[in-house]
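Asks: Right after this note come the structures.
Nothing in this text is a laboratory measurement; each read-out follows from the coordinates by a stated rule. The structure displayed is predicted, hence computed values, not measured ones. Cβ atoms are built from the backbone, for glycine too; each structure is taken alone.
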Structure I
Amino acid sequence: MKIGILSFAHMHAYSYAACLKQIEGVTLAGIAESNRALGEKLAKRYRTRHYRRYRDLLATDVDAVIITSENARHRDMTLAAAAAGKHVLCEKPMATTREEALAMAAACEQHGVKFQMAFPCRFSTPMRRAKEYMDSGALGEIYAINGTNHGKMPGGWFINPKLAGGGAVMDHTVHVVDLMRWMMNAEVTKVYAEADTKFHNLRVDDCGLLAMEFDNGVFASLDPSWSRPQSFPTWGDVTMEIVAEKGTVFLDAFRQMITVYADSGRGHYLTYWGDGMDLEMVKHFVACVRDGQTPTASAIDGLRALEVTLAAYRSIQKGTAIRLNEK
């Protein structure tokens, strides 16, 4: 199978490229990157071909593409890929507006190609185990969930509202909202959110807090802030505390790690062991394309997580709770 990567604007592209190189029977057939110097460097690093224009890569015989561009470019790249008959794995968030996301889903359905959202946390062993507990009834009734997705301020296009669609709330809400929806098989019905810019001098929000109600009666909160300093040994976290009838579960998607203190070189840093959620997610995408499976994180999942994020921004603007059916 031949897979190309459209843009290395998002840092996750480096991980996905490394994953493709580890999967038997899969070739990283090309990288589309408008920055010539970067593209040529990446092509050499991953032993593949560089294309300045993504449409030139789509014109080749690749079977599928991974889109890791700026958020605002997801729509155009997905529509072009679908029209070219290429299956799509798209970085989160799905888009910057609901209309863009709907157009992406419609294009993939029209052209008969698979669309998978890049929600790697669904492939985290702790998160999978928690879902198994929920599905089996071992936890009994779920009462509330407290989630976090803290991180460093990424800079670059992430702090450009035209390219990113927002700040920390746009960047970090979708992961944990998707986990909550997936684990409970429930939908968010109401969102109240507050956000501000407290840690950096930016045009976008760098901190926020969401309070959500689900259609199964569960109340949930989420802190999606860019609150980690640049000297922090890792980019951030994805955690959840699930309060249930028969106990409380504490989850940390990145606990499989060792803290290293070195007097030279990198100094204080974290090194990870165990399984890799990115690799498992990319393997799943390959299996969906190869065997006709349905992606576990579909366009609908991407749309629903985006809708919650957009509702959070409307709540921030209006200073009131927003129901998800409100426009």
Structure II
Amino acid sequence: MYTLNKDLKTLNTFGISCLAGSFFQFSEEEELVSFIRKGRTEQSDILILGGGSNFLFTRDFPGLVIHPAITGIRVEHLTNGYVIANVGAGVIWDDFVSWAAGRGLGGVENLSYIPGLAGASPVQNIGAYGAEAEDTVISVRCVMLSNGETVELTSGECNFSYRNSIFKNDLKGKAVVTAVRFRLSRNPELNLTYPEVANECELLGGATLDNVRNAVINIRRRKLPDPMETGNAGSFFKNPVVTAEKFIGCLKENPELPGHHLPDGKVKIPAGWMIEKCGWKGKTVGAAGVHRNQALVLVNLGGAKGSEIADLAREIKKSVLERFGVELEPEVEIV
């Protein structure tokens, strides 16, 4: 489907109304290949947009927006120990997690209730509660916008790192993900490294695959607003990673500052904690605000412009830098 002047309000979880100069949605890989080989992508500005759960639009986008809508989950390989599932880029991410957990397949349950589409999971290397997409991604199938060639990238070739991948760097705007292959365990080892998840599981009757999924859903529902009710993109900022020396320096002025020590000697600091200590939690500026339950989440309270939310984000960054000497980096892509 190709159209002009498409309003993207329903395709971004902030609920920001903005126009795309042109818009192409495909439900079969061959449609995209044909579209490219007809020269329809020969323009400078191209944006690949899935569920829009990681975008903040501050203006209209004059270029071409490409939206993958390939659905379907197919089991490609089955052994006594694991299953390889081929998931269309347009599958709703949590529908896939539900599909896996419902079949007793482990590996993605800690990523329950994350908004967005499956095709975006390797792009952002989504993560939560001790798990990341890279833990289970086997390969990513994509189509190159330059010539319509299909390419299968292994997990190693995706250059995964914290909320990052090759699709946000070398291949940004150059490749469209059409499917992702995941390796899921038929004998799952439950990830209870986060005490919050472990405690919630106990309240649900003990550590089982279903209970881990339900525990994560319960926690996220308590902490995070539903995008269908309040526009948001989940965590707006990444948790900064600093050197051990930098962390020790921060502790001198803020002895209660929490930190998670990483294997490489660096320390991950919770951005939400710092934002809250700067007094932003629950604060509103016009129709933009910081969520009352989670300071890491910026919200559209109704009718906010993307530029207003971006302005709020800049003020939050400034105050955290002034107090802690730590610079926050947006997890959300600001367009």
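Asks: Can you spot which of I, II the value -11500 was calculated from, given it is helix-only ellipticity at 222 nm (-39500 (n - 2.57) for each DSSP H run of 4 or more, over all residues; to 500)?
Replies: Only one of I, II returns -11500 for helix-only ellipticity at 222 nm (-39500 (n - 2.57) for each DSSP H run of 4 or more, over all residues; to 500), namely I.
Asks: Quick check: 19.9 is what I get for mean count of other Cβ atoms within 10 Å over residues 171-178, calculated from one of I, II. Which structure matches?
Replies: Details: I: 26.1; II: 19.9.
Answer by label: II.
Asks: While we're on this one: Identify which of structures I, II gives the largest calculated value of mean count of other Cβ atoms within 10 Å over residues 3-10.
Replies: That would be structure I.
Asks: Here is a follow-up. For FRET efficiency 1/(1 + (r/R0)^6) of positions 243 and 307 (r between Cβ atoms, R0 = 35 Å, to 0.05), the calculated result is 0.90, so let me know which of I, II that is.
Replies: Values: I: 0.90; II: 0.55.
Comparing all candidates, it corresponds to I.
Asks: Computing mean projected area of the Cα convex hull in nm², for residues 179-266 alone for each of I, II, which one ends up highest? Each step should come with its number before you reach the end.
Replies: On the way: I: 8.5; II: 9.5.
When mean projected area of the Cα convex hull in nm², for residues 179-266 alone is computed for each of I, II, structure II gives the biggest number.
Asks: Mean count of other Cβ atoms within 10 Å over residues 187-194 was computed and gave 19.5; which structure, I, II, did it come from?
Replies: Working: I: 19.5; II: 14.8.
It must be structure I, since only it matches.
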